[in-house]
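Structures for review follow.
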Structure P
Amino acid sequence: MTTPVTRMIGLVRRGEARWLNYLFASGLALGSDAGLFLLLLDAGLRPMAASAIGYCAGILVHWLVSSRLVFADGTAARGTGERHRQKWLFVGSALVGLALTTAIVGAGTALGLDPRLAKLAAIVVSFQATYLLRRHIVFRAAVA
């Protein structure tokens, strides 16, 4: 008989706990991005500027949660060149996610898909791509 505890142990054994923590971090980042975007729109900021600022805030929130919770065992010490490199790689991975999202939404709508469905597909692909980049490149020591 499987209990919640044995299921949780199984998740940790298979490395899924890190993925679930990453899902949590992504949700916080998305909420920060969207929330700030809406606040800035209500304050009268132009949509493109509000979107860019919200996206940057989302990257910052994601870095904070990822480097302290999800990949804490692979985050370099503060004030080191390696930590600086990780931050730049993290931003680079976010830009890869943005490029994938833009390309998938563009291709999907060009093929006649509803933009919301294309965006959902893009979220899934971008989420997994950035997770893999961050796990295997940005915070590579965390995998060891």
Structure Q
Amino acid sequence: MKMMAELNGSDAFIDTDKLIFGIGQVQQITGVSGRQLRYWEEQGYIQSLNQKKGAAREYSLHTLFFVFHVTRFLKDGFTLQAAVDKAKQFDRQLPVLRQFLRSQLKGVDFEDDESILDLGYVDASHHQRIFGVVKDGETYFRIKDV
């Protein structure tokens, strides 16, 4: 296996708090109308960032993703309340996934027709490493002795 591009856990992810989107951008990206966004905000489903009087609403990347997930669940046939609840459940999982990836992802490599994520050692013995593999749209794990 080739040498993987190493990732520093603290530098591997963007500070999403600094990514801000205007209401027009959120509408364009998600397909949700400004009227719907304002209604969702009135209902407490989403929050715009603190805004100056007369300024257009702005939303964080976190809110943009939340809106995207609500619309995805709405398209799957859920009611608005059920879609919001499912999006909140998904939203609670993200910090856990982010923490796991920050601490475990050691690097990513691209070989032939597969992408390989180095997830580090299987256990404290350091005799095996675990890799996540993406190939032809499928994902699986590979464990190698080291």
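Of the structures labelled P, Q, one was used to calculate mean count of other Cβ atoms within 10 Å over residues 80-87, giving 17.0. Name it. Working through the options, I get structure Q.
Name the one structure among P, Q that helix-only ellipticity at 222 nm (-39500 (n - 2.57) for each DSSP H run of 4 or more, over all residues; to 500) of -12500 was derived from.
For helix-only ellipticity at 222 nm (-39500 (n - 2.57) for each DSSP H run of 4 or more, over all residues; to 500), the value -12500 is produced by structure Q.
One of P, Q was used to compute distance in nm of label points 7 Å out along Cα→Cβ at positions 24 and 128, and the result was 5.6. Which label is that? Going label by label, the one that fits is Q. Structures P, Q were shown, and P(r) over Cα pairs in 5 Å bins from 0, in percent at 2, 8, 14, 15, 13, 12, 11, 10, 7, 4, 2, 0, 0 was computed from Q.
When percent of Cα pairs over 16 Å apart, for residues 48-103 alone is computed for each of P, Q, the one that comes out at 54 is Q.
A short reminder: the numbers here are calculations on the coordinates, not readings from a lab. Model, not experiment: these values are computed from the prediction. Cβ atoms are built from the backbone, for glycine too; each structure is taken alone.
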